[in-house]
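So, here come the structures, one by one.
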Structure P
């Protein structure tokens, strides 16, 4: 089984600490975080993914917006450049301890955060990264 993630969620998972849009969203994300922490493989997808599940039925939800699609493109480019491989749709990534550590290090420096521009969660993510990623839910 794989966790289906859109590209910008490769960044969001680095700082997820149990906060979200609604109780249903958080409960869903907690289950996904546990799967990722167990090393379950990630499949890169376009549009709403497993994290978006509780919001995806609402056609007005931001997960359907053009800005999120642009965020996905920016995240794809940044993460692909960092890991040195192409990340086309359908690509699979295993969230190993080494990969998560590498992503978090470069996230904290801002190197892979171009996709985060304008995101309403940026302040929280800054705080989590600046605090050494204490309390993150995705951890091998």
Structure Q
């Protein structure tokens, strides 16, 4: 983050509501989930870098994206471990691992392990399309 970039961690709810659409706010700031199969990046194979829609931080590369047939974009690894935060999520009566942008704290989705995917990490970062933008290579 450059010196001229805003400190998104200090944004107020009102600032986020001004910056994001109502649906983006629901997912990114209220930990919502978009419907499966409808997201802009669910089936794309375009090469590039996926960024946090809220703050623009680089999060994932298209080379780590794979088709998990789950209805959301899936990646087997983030760009770097310090780009995301993982924390326990006990909502919906289950234990999951929530994935957030480390730069702004916005909800991205969840990560799942041990599902038998033939990837280098056997992890599935299941990310809401609405939480991302794509800079094409």
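One table, with the values for the structure above:
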read-out	value
Parent structure of the calculated result 36, 33, 31, given that Cα extents along the principal axes in Å is the read-out and P, Q the choices	P
Source structure (of P, Q) for helix-only ellipticity at 222 nm (-39500 (n - 2.57) for each DSSP H run of 4 or more, over all residues; to 500), computed value -14500	P
Top of P, Q by percent of Cα pairs over 20 Å apart, for residues 41-112 alone, largest first	P
Origin of the value 3.2, where mean projected area of the Cα convex hull in nm², for residues 65-104 alone was derived from one of P, Q	P
Label whose coordinates, when percent of Cα pairs over 16 Å apart, for residues 81-120 alone is calculated, return 43 (choices P, Q)	Q
Structure responsible for 23.1, with mean count of other Cβ atoms within 10 Å over residues 9-16 calculated and labels P, Q on offer	P
Among P, Q, structure where mean count of other Cβ atoms within 10 Å over residues 97-104 as derived comes to 15.4	P
Comparison of P, Q - label where relative contact order in percent (Cα under 8 Å, 6 or more apart) is highest	P
Distance in nm of label points 7 Å out along Cα→Cβ at positions 33 and 89 from the coordinates reads 2.9; which among P, Q	P
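Every read-out reported here was derived from the displayed coordinates using simple, explicitly stated rules and does not represent laboratory data. Predicted model, so just to flag it, every value in this text is computed and none were measured. Cβ atoms are built from the backbone, for glycine too; each structure is taken alone.
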